[in-house]
1. If helix-only ellipticity at 222 nm (-39500 (n - 2.57) for each DSSP H run of 4 or more, over all residues; to 500) computes to -36500, which of 1, 2 did it come from?
2. Which of 1, 2 yields 1.7 for distance in nm of label points 7 Å out along Cα→Cβ at positions 10 and 58, as computed?
3. 1.00 is what came out when FRET efficiency 1/(1 + (r/R0)^6) of positions 2 and 34 (r between Cβ atoms, R0 = 35 Å, to 0.05) was calculated for one structure; which of 1, 2 is it?
4. Can you say which of 1, 2 returns 67, 30, 14 when Cα extents along the principal axes in Å is computed?
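Taken together, the values in this text are just the output of simple stated rules run on the coordinates, not laboratory data. None of the values given here were measured: they were computed from a predicted structure. Cβ atoms are built from the backbone, for glycine too; each structure is taken alone.
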Structure 1
Amino acid sequence: MTETPTYEQARDELVSIVSRLEAGTTTLAESIELWERGEQLAKIAQRHLDGARARLDAAIAADDDVADADNPGLNDV
């Protein structure tokens, strides 16, 4: 089983695939294979971005909870 690429690896490979497809020098079969790989890479990159967003949201929520605990009643004004 192959290792899942990092976000940066997926993005870079996807950019390379798009360039090859835009060049129009691949056969139909190659183009289809490249397209399918590009779809896989786009999904991998999106999962990385979704995970990063979830981590940021959790960190922000934790910071908000700490701020609320440090300043009780501040939002009651």
Structure 2
Amino acid sequence: MQEQNQKLQKLNSELSELLNILPNTEELLSKMEEQKTKIELLENENQQWQKLAQNLNSENSLLLKQNTELLNWNSK
């Protein structure tokens, strides 16, 4: 009987520890979810900046080509 009581006390102690950890785990999961959302937003924003950079590079290439053609035309 005493052995059972000791086992029950040990189980109660372990359960109590787990219950104390639970709020921290829930808070951590919540923060992880927030970070995931922020990362997704930043990835989306990064993709938009990359598209803008590609468009600007294309436009810059066209302007450079036009400049070269004008310089060649003026030198004739």
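1. 2
2. The correct label is 1.
3. 1
4. Source structure: 1.
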